[in-house]
1. Taking 46, 35, 16 as the value of Cα extents along the principal axes in Å, for residues 169-240 alone derived from one of the structures shown (I, II), identify that structure.
2. If Rg and Dmax of the Cα atoms in Å comes out at 19.1, 54 when worked out from the coordinates, which of I, II was used?
3. Among the shown structures I, II, from which was the value 17.6 of mean count of other Cβ atoms within 10 Å over residues 25-32 calculated?
4. Any idea which of I, II comes out highest on distance in nm of label points 7 Å out along Cα→Cβ at positions 49 and 273?
Structure I
Amino acid sequence: MINITVVIVTYNTPEKIILDCLKSIDKNVKILIIENSENFFHKKIILSQFQNVEILCTGSNLGYGAGNNFGINAVKTDYVLILNPDVICHDNFFTNINKIIGDNNNFSIIGCQYMHDKIFMPAGFFDKSKNKEFRKKFENNQINELHKVDWVTGCSMLINLKKFENKKIFDENFFLYFEEFDLCKSLIRKDENVYTSKMLKIHHLGFKSSFEDDSLKKKKLNRVREWHWMWSTFYFYKKNNNYFYALYMVIGKFIKAFIKIIFYSITFQKNQKEKYKYRFLGILNAILGKSSYYRDDTK
C-alpha cells in the first residue's frame, strides 16, 4: 500500500461523486487530487475527512492526459493508480492490488474491469480478429485472472512507473479521449506488458466526472465531448498510422455529420443538429491539422 499513489483528476466534480470515490479507497494509500482549474471547491470537507489526501490545482483545464501527467510528476511511489472521480473501487480492490504486485511486477499497465457494465469492454486488442476472439472469451468468463491484452480503458488503471523513462506518460496533444489507447499502443510497440485483471473490479458511473445539473453547463460539456471525440479519433489514427489512413477512417463520419446537420436543421431538431455540428467541426479541425484547442467558455 505504501508504494502506491492514487491520482484523481477532477474538473468541477460534484461533491458526492468525489466523496464516494474517496471512501472506496484504502486509507493507507496516498491520494493526489488534481483539480484542472484554479480552485478546488470541496477542499475543506475532503481534507477534514481524509488524512491521506493531498490536493493540487493546475490553474487551468489541462484535460485528461496533461492533468494526469501533472499528478504523476508529483508522485514519489513506484506505482500509480489512475482513477476517474466517478469510479468506485470494489471492497477487496486494494488487497488484490497488493497480491498482483507481489506476484508479478513485470508489467507496465494493468487495467481494471467493471462490476456491473456489460456493454463496454474494459480491454481488448487493436487487431479486429483478435479482439473479436477476446470479446467472446471475456463474455464467457474464459480469460485468466491476469490476461495480456493490447489496450485497457483509462478510467482506472495501475501504472508501473519503473517501466517509464520519465513521468510525462500521456501525449498532451490529446485533450479528451484516446489518450490511454495511444499510451497502450506505444507500449505494445516496445513489447511491454499490458494486462487486464478480473481481480480489480470497479463501478464506473460513466460521464459523471464533471456532471452538472444545470442544462446550459451540460450543453457546453456535450459540445466539448462531441468535438474532441472526433478530433482525437483522427489524431490517434494519424499519429499511429498516417494522415491518409486517418482520413479513410473518419471520412464516412465526416460526410454523415454534414448530412445530419442539414437534415436536423430542416426538421428543427436543435439538439441533434448541435451534436453533429460539433462532431463535424472536430473532424474538420483535425483534418486541417489544428490542435485540440476547443473549449466551450460560453457564459
Structure II
Amino acid sequence: MNISEKHPQGGNLSELDVVTNRHPQLTPAHPLELNWNYHIGPEPFYRADVHYALQLSIVRDGEIEINYENYRRICHAGDMWWTFCWEPHAYRALARRNFIVTFTINLDDLGEIGLLGSSINWLTPFSGTPAKRYCPHNQTERNYIRQWGTRMLHIYRRYPASWQAQCWLNFHSLLLYVIEHTPEATGTQENASDVRIYLERLRPALELVRTSPVTPDLQSAASVCHLSVSRFSELFRKALGQSYGHFALRAKLGHCAADLKNGRLLLKEIAQRHGFSDAASLCKAFRRVFHCTPTEFKA
C-alpha cells in the first residue's frame, strides 16, 4: 500500500479557502484540544487552515489526501500527519466514509509533564520537512496509531472531568513512541535539555507572534527576549529547526490571508501593515507559499 506520495509540482493552494486560527482557547490549564470530523467522500475540494498551534491528525477510517505548500501525502486508516506553527495545510476525503481525529496543542506548553520530560525534545515529530515527519511504516504501526486515536475518543467521552489530564499524558506517550520509531530523531535527544532552555528564552517572542495581529520583525522579537539579533537567531534555529525569518514569513502570510478575506484593506495597505516593502514583494512571497497571487486568492 502506497501511504506516501510526493508530487514534484506540489499542491495547488490557489484552490484552498485558508482560514487563519490562533486557537485562543488553548491555555496552560487547557493545552490540548480534541476534535473529530466525519466526511462523506470523495470530496472535490480541500479544507484548509493555517494557525499558530501545533496539530496532529489521525485517520481512523477512510482515505485522506493531505496537502502542504509543496508536498502531498495519501493517508489511509491508521496513518497520521503533523503540522508545525503557521504552516499552510489542507486535506480532502477520498473514500466514501472518512473519520479523522485531530489534536491541537499549545506549543508553549508542549512537554509540560514534570521532570520526566525534561530530557526529551518533544518538538521532534513536528519539525523537519513534511516528507520526513513520522508516518507509520507498516500495518502493525497503523493499527497501534488507530487504536490510540480511538482510545483518546473514549477518554474524551467517558471522563468529562479528567479527559484533558488523561489525554495530555497519553499524547506525550504517543510522542515518545513516534520519536523511538523515527530513525532521523536518533541524534536529536542529546540536546533535548538545551532545546527546552532555548524555548524558555524564546517564549516572549513566541507569545508576541501568537498574540500580535502584525508579526514582529527580527529586531523586535530579539529585543523582547533581551537577546542580541545573532544570539536570538541562533537559539531560534536550534530550538525550532528553522530560521525566525522563515517562521515569521509564514505567520505574516497567514495574517495577510486573513486580511485579504475580510476585504477591508487594499493590497498595498496589507503589504505595508505586515512589513513588506511593497505590493509586489507581498505577491512574490504569497505566490511562493500559496501558489497563487493575493488577487487570485481573494477571487
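Since every read-out is calculated from the coordinates, none of them should be taken as a lab result. Note that the structure is a prediction, hence the values are computed from the model and not measured. Cβ atoms are built from the backbone, for glycine too; each structure is taken alone.
1. I
2. II
3. Derived from the structure labelled I.
4. I
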